[in-house]
1. A value of 6.5 was computed for distance in nm of label points 7 Å out along Cα→Cβ at positions 32 and 112; which of I, II is the source structure?
2. Output the label of whichever structure in I, II has the greatest value of mean count of other Cβ atoms within 10 Å over residues 48-55.
3. Between I, II, which one scores greatest on volume of the Cα convex hull per residue in Å³?
4. I, II: which one has mean count of other Cβ atoms within 10 Å over residues 56-63, as calculated, at 19.2?
5. With helix-only ellipticity at 222 nm (-39500 (n - 2.57) for each DSSP H run of 4 or more, over all residues; to 500) derived from the coordinates and found to be -11000, which of I, II does the value describe?
Structure I
Amino acid sequence: MGTHSRARVALRAVRLLALSLAALVPTVLSSLLLATVKGRPAGVRHAWRQLTLLLELLGPAFVKAGQVVATRRDLLPPVACDQLSTLQESSSPMSGAQARRALEAAFGARAHELFEQVEYAAVASGSVACVYRARLASGAEVALKLRRPGIETSMALDLRLIRAGSRVIAGLPPFRGIPVTAVVEHACAAVFGQLDFDREAESLSLLRDNLATVPRVWVPKVDRDLSTRSCIVMEFIDGLELDAAQRCSAANRRKFAASALTAIYHMLFVDGFVHCDMHPGNLYFTESGHVVVLDAGFSVQLTDRLRRLFADFFLNMALGEGIRCAEIVVESAEEAGPGADIDGFIVQMADLVDRNHRVPAKDFSLMRFATEMFDLQRGHGVHAAPELIFPLLSLLVIEGTIRDLDPDVDFQEVARPMLMQGKFGQR
């Protein structure tokens, strides 16, 4: 590393440390005071809330890493995950001049030849990129996902500092026994992967091919020939509105729920390639009856072994085979620590499956089930593999949306055909 690079890292580290200390010192004091007055849970909840605010202050790399870490409910207490899951990006769109520079950086002199028109008012804005509507010289309408200039360098620097900070935190007494560095390393890799537009373009194309057989599911087509390292050129889908489903009939809403859930199950059980970020900003419903899936920057490819284990788990859960479900979790888990209580976990996990097997479909909560399962894993030292947690997250993220569309949906019944195809059919 050159002298200039070391100086930049040092300056950024000093600034982040100053911001952190300015926030954490009063947080510790106020949390202790609150714990004394209102009890320890109130103090802990306040501390995590303030830490969440600090991450938003530190910048997009910290926000995105926090969002990923929030999914590790098998390792972190619910209060921590609940607070971290509220992290929101707050990113103003690039100015017209910045967008023009980004376009020229992506395409060079070809930009004026390729695009007949570009509307420089962003239709979507994030910390990594902004999306613009454009018309090709051929007349086709396209969406341009343009990466912010310099974002790769700045996020790489912050992620490096996050990794260094995790090594310090891992040595503190409250975090001993938790694989802090492994969790943070996986989170940082997931965040940095969202900067790789070549990979995202490939992921979107793969997702479109995989879901082509699922009725009423629409993934925009990517123009791989035009896309570059810093710009994804894809089909423009007009009329995407967050409240479109609310204006549709109850029958259409039930169709939306079935199609979206079938798409997730197809990813999990049949293809093993899973979009892990199906929040409302990446999942739309159109008045023409389609479910539109966008932004595959946070996706994972399950190994064939994990895909089959995932399908086995859900199949045995539907059958009420709690012991087998528990064995699958243990089989898929990372290496158990010296204090792990495998036998105790299997007994209590089997009881959890048995209790939920008798719950009517409309009363079954996947989030509640997963939260209790993660509590059991954490309490018995059985840590799940991240490759299994992130796909499960895709289901947890979408559950609320599905319930809003169809309160009576039977998650296990909709899963059955995909489970059979994934376990016994042709992929």
Structure II
Amino acid sequence: MTVIRDGNVIKFQGQYRDADLHAPLACLHHAVNDYGYKDVVLDFSACTETYPGPMLALCSEVLRLRSEMVDAQLVLPDKPELARLFQNANWAHLLEPRAFDASRFRGHTQIPATQFTNPTEQYEAVNRIVNAILGGIPDIRRENFAALEWAVNELTDNVIVHSQSHVGGLVQVSSFKRTSKIVEFTIADSGLGIPATLRSGGDFAGSDTTALDRAIREGVTRDRSVGQGNGLYGSYQICCHSGGALQIESGHARLLYRPDPHGLEIRAQKVPVKGTLVIAKINFSDPDLLKDALKFSGKSHKPVDYIETKYEGDHDNIIHVALANEAQSFGSRVAGTPIHVKLHNLVQMCPGQPIEIDFSGVPLVSSSFADEVFGKLFVKLGPLEFMQRIRFKNMEQTVRMLIDKAISQRVSTGLGN
């Protein structure tokens, strides 16, 4: 990647990768602080490829500058598919909201960059992420799903509790694929940063690199009255145990963990990152790798998860699924895919528990939707388990007929995929 500043114009040429995130931050600093520009132009017209990590770092810095009355204009990439990514991923809106609307992308394998400024927005962002993953990765174990949810929740909570960022933070799930079972999520803020946060507690006065080294150790925090200091430690353990990766950029330091033969590397950086950027990659390919990842003070930790709070009843053993809340449309096979994956995951994650599907507010479904969700599920589970585990509630007669027909036709083919 080549980043060139020409006055108040910052031009991006070629690939903009994780290793390139410092160059535009330095250009912004020079343009605003050294030359006094109150408006900058981010020209991506010659950019050919980019990644969520550096983009969220850039978006976070632009949000901070905007709060200080520095304006930014965005020139989209000439490459059509990359220009669409800027809009779908919500980067365009974050960089220049007056010119680009918020992303309406609703795919079930990626979550656009989402800003959160308070605990309520943080809670909603985390729920949206874990809900998408529950419907996007088949055959994921409940303890592994809970570990991922814990990591996303802890790292976004750190932004609210510790960063003192005036514009909150950003979180994005950039990729997860059914075939590889790898989830990558990125969190960025423009607050104090990890080194300054640790120094503010009074017990630490070391370098920025030492601060990142301490941050991934158990029980390290600036103030135990507001946190136990296990968010980054636990997330690091999850990434390591799963064979994933972790990158942390904060202040004048970078921490990078990659699987063997690379391992852990911490180095100083000439250009600082104001705030913190975390890029975490978790690999679910081996379901046994994460079983001992979350241990604090030598004891295994079992976090409360989204399934317990969203689907499990308070007084019964039933999993309650309100179908009207699970999709915006019930008219296509594509709309049914994440619901099928979610229901199958719930069957596996909650052995022995009936799953009650409430059709209130769903007067009609398409034949393809009925086949994708219930026809395939019937074949996967088999008649006995399907009838024992799946219950229908408040279902219109027409919908029942469509589902019965879909199951009958699917059984005749014998295909569950």
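1. The correct label is I.
2. Numbers: I: 18.6; II: 21.5.
Of structures I, II, the maximum of mean count of other Cβ atoms within 10 Å over residues 48-55 occurs in II.
3. I
4. Label of the source structure: I.
5. This figure was derived from II.
Every read-out reported here was derived from the displayed coordinates using simple, explicitly stated rules and does not represent laboratory data. Worth saying up front: this structure is predicted, and the values here are computed from it rather than measured. Cβ atoms are built from the backbone, for glycine too; each structure is taken alone.
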